[in-house]
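What follows is a group of structures, each given as structure tokens.
Every number in this text was worked out from the coordinates using simple rules, so none of it is lab data. Just so it is clear, the model here is predicted, and its values are computed rather than measured. Cβ atoms are built from the backbone, for glycine too; each structure is taken alone.
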Structure P
């Protein structure tokens, strides 16, 4: 299990929000649960790039932060459903505003993200053995 090496300082609300919402899929999970997708299999279909294990970990973290609640029905096969808590519902307007901001700046954000990914790819390629960079140091 992951153990933090740097202690977390919660100096302001943004630190706390970052701690609670940190995770690639958490905002999407909250949004889709709010939209009515309550079962893990439904959420998996809405977020196909995420592994089931990662989604379960992030759902458990959201449950631990009291943003979602989990109901396990005593049937075979087992049935699990998630729903937003009242506390979790308070995040939906904020997530909606973030989505609107992303929509308004979609082209610019997409170009910036693609540019950064391209630069990272070039930097990583330059550090590979045989790329010439390791040979330069030998000269």
Structure Q
């Protein structure tokens, strides 16, 4: 199970629905489907390790320069899980972090998607549904 991911959201409340769409796994995204789960996280909030993890490098979320403000994330692994967190500026990109320790900071999603429910996107490396790992 994932522990608290974001400061201000101790229960890992999910993004449900807003003017930009829905945050559950499999939600429609035009001609494609959402391959992750969105966990509510206010812009600028601290993002925590949800369990003991190994940091496995920074990732680029978009190729679109208009989304540069939120174009960062991190690859992580722990236990039998390998996953990605989008929209996070990591403090570092290698090494290990214990559950509850700071990984980084939520990027300014409102600059790119005004009115969206700001969130960290959790995506399994194999693009399977991460929902069962959350309470």
Structure R
């Protein structure tokens, strides 16, 4: 996060292919939510984050793809405020771009299901964090 800006990329090769999503993935055994967020952002974008904290949770039923996830959204700041993401997993993502909340809220039809649900929910904790 730099002044309310965050990174999203277009998914590829998995459910939600072609939609805009935040970096993320599955928890590894015995991993905390914070550790998972730090690891996934590093693996996907080669960016170090800190000040990681809980943001929101969504219940995401993707009936067309036979998937049901509980998505935990974490909030964090880049250690380097001028960090530029690298696409470390081009088989999973077309590349990373920066967006504001308003940018994302105006693209609801293009969003990966969990991100769309986050936008629809308008969680106060996330909005307050982005306004800092």
So P(r) over Cα pairs in 10 Å bins from 0, in percent, for residues 12-59 alone, computed for just one structure, reads 22, 52, 26, 0; which one of P, Q, R is that? R
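With mean count of other Cβ atoms within 10 Å over residues 36-43 derived from the coordinates and found to be 18.4, which of P, Q, R does the value describe?
On the way: P: 15.1; Q: 22.5; R: 18.4.
Derived from the structure labelled R.
Here relative contact order in percent (Cα under 8 Å, 6 or more apart) has been calculated and equals 34, so which of P, Q, R was it run on? Please report the intermediate quantities before stating the final value.
On the way: P: 17; Q: 30; R: 34.
The correct label is R.
Have a look at P, Q, R and say which one yields 4.3 for distance in nm of label points 7 Å out along Cα→Cβ at positions 28 and 100, as calculated.
Q
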Origin of the derived value -500 (helix-only ellipticity at 222 nm (-39500 (n - 2.57) for each DSSP H run of 4 or more, over all residues; to 500); candidates P, Q, R): Q
